Structure P
Amino acid sequence: MRRHVCPWWAGFFIDNRLRRRLHHPERILSPHVRPGMTVMDVGCGMGLFAIALARLVGDQGRVIAIDLQQKMLDVLLKRAQQAKVAERIHAQRCAADSIACDATVDFALAFYSAHEIPDQRRLLREIGACLRPQGRLLVVEPLLHVPAKKFAALVAVAEEIGFEVEARPRIRLSRAVVLRKARATR
């Protein structure tokens, strides 16, 4: 049912200093995240973006970090403790076919993870169900791995179920879109 999922040990190759320079998490996320927000990182891996989100939401905010692999979440929590933001992060293991989250969030992120989900319509519906009215979802996919046609199809599905395209930020080696929840997702 599920597509190829990055093995947990490969996370060490994906989340490193070079990647943080290539995709500076705070720079990418700061236009969308404010102190006190509740945010969601779908496919959080070892925490490259979840830890940055925790810094941005501050002491009054909360990050729901979702991943399929418990070992990814374990490394994330260890890194969050080292970064002194662990109390802001709730790590949640999802099912293979569902994010299994019923929280209400202001902002959601799916960075290099949506292409690993077989049922993208369901993924977008579930994220949409968690977003507050007018909440935003930033979807970023790898340029070389996700062709323009597939990314356009994902955006079209998002629009069908109740999102509006708000922006198309430039992110190195990536295709990206900011989606705003315009109505209840169908």
Structure Q
Amino acid sequence: MGLLLRALILVGLLSIELYSVYAVLHPHVSADYRAYFIDRSSTDYEPEHYPSTPEEGMVFSHPGLPDWVATTRGLSFRDEGGGRWTDANLRATPGLLFTREFSGDVCVELKAYTIPWLGGQDMTVRFGHEDEAVKLVAGGPTTYDIQFHNVHAADRMDFLLPSNLPPLVERVHSSGDIRRLGVSFHTLRIVPGQCS
């Protein structure tokens, strides 16, 4: 009887230990917590939200996020007086997650600045399951009107950039910046219908 009791206690303690190891390796956390603290793919954790509509748009230099944007992925901290750069060190495919879904014909108006060595290359904008290619223009901020047809229940937008982005310090030796920058987003508007 004493041996059976010891065996049961041993099995119970081993079960608790195995569960503890499992809980440490597979924590139950929110997607925002995981992106910010574990994956390090977002610089936004529980961001403040301000009132705005998709038609009014998003200003990337504004503190917080509009209430129709849940969070960002793969975007660096806000640059003073500028927008937010994509940073391949954070995430290979940067993007936005929305608090609502978009459907139908949609025009995306994006004002962005491109790092010089990406000029002339394509960036694919994925809105839900629809893809549209954009030829990037190097130099000052450029406004891109991107037309999407038949978007269906899209709750995210991703920006697919070339995968071989070098750290900034490799191209500008005096910078000391190790971010792998691509495009700096300044404003984004999402308008139903056709681009004008």
Structure R
Amino acid sequence: MSGAPEFADALLIVDPQVDFCPGGALPVPRGDAIFAPLNRISRRFDTVAASRDWHPAGHISFRSRGGQWPPHCVAGSAGAGFHRDLDQAPIGHVVSKGTDPEVEAYSAFSGTDLEDWLRRRGVRRLAVAGLATDYCVRQSVLDALRAGFEVIVLEDCVGAVDVEPGDGERALADMEAAGATRATSEELAHA
């Protein structure tokens, strides 16, 4: 990357939940490794939002309903909670997605007030971190770009499920091709 990116106005942490970390129902390999760099950078932001899968039992994405995934992030369950290693203090807004049992919702913008919340705070540039790169992070970034936000994907603060080997790298390339910038938390910290 040539030079550090301009520091973003806000940070979006996508689905930093127990079920997406080792030991959870739908673990991202080394998903918990994102928290150390994420915690270091998150305190630099005045505006921080987080999303969470908040599924009803029997959600359409679950295999029991013909979906792709095992049951995960069932609303109110321990697995739906934010991971204990996440510093939650900077988070000013939490959006719940995937709450309709009949609608799959990967994006943090899908059926939530996130876009309005960010706009009310004058956000133009959005740094994005979280799990999983190849699903919810990817879709959230693409929706943020469609909504007109500049987006920086924090490469050391995301992790991929990699259902197919290389899915995470392909997702990063897709986001970049759509207009997102890729940077590490360290590069952003020096912006």
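What follows draws every value from the coordinates through simple rules; no lab data is involved. Nothing here was measured: the structure is a model prediction, and the numbers come from that model. Cβ atoms are built from the backbone, for glycine too; each structure is taken alone.
Before moving on, here are some points about what is shown:
- Entry that produces 3.6 once distance in nm of label points 7 Å out along Cα→Cβ at positions 63 and 119 is calculated, selected from P, Q, R: Q
- A value of 41, 22, 15 for semi-axes √(5λ) of the Cα gyration tensor in Å, calculated from one of P, Q, R, originates in structure Q.
- Of the structures P, Q, R, the one that 19 was derived from, the read-out being relative contact order in percent (Cα under 8 Å, 6 or more apart): P
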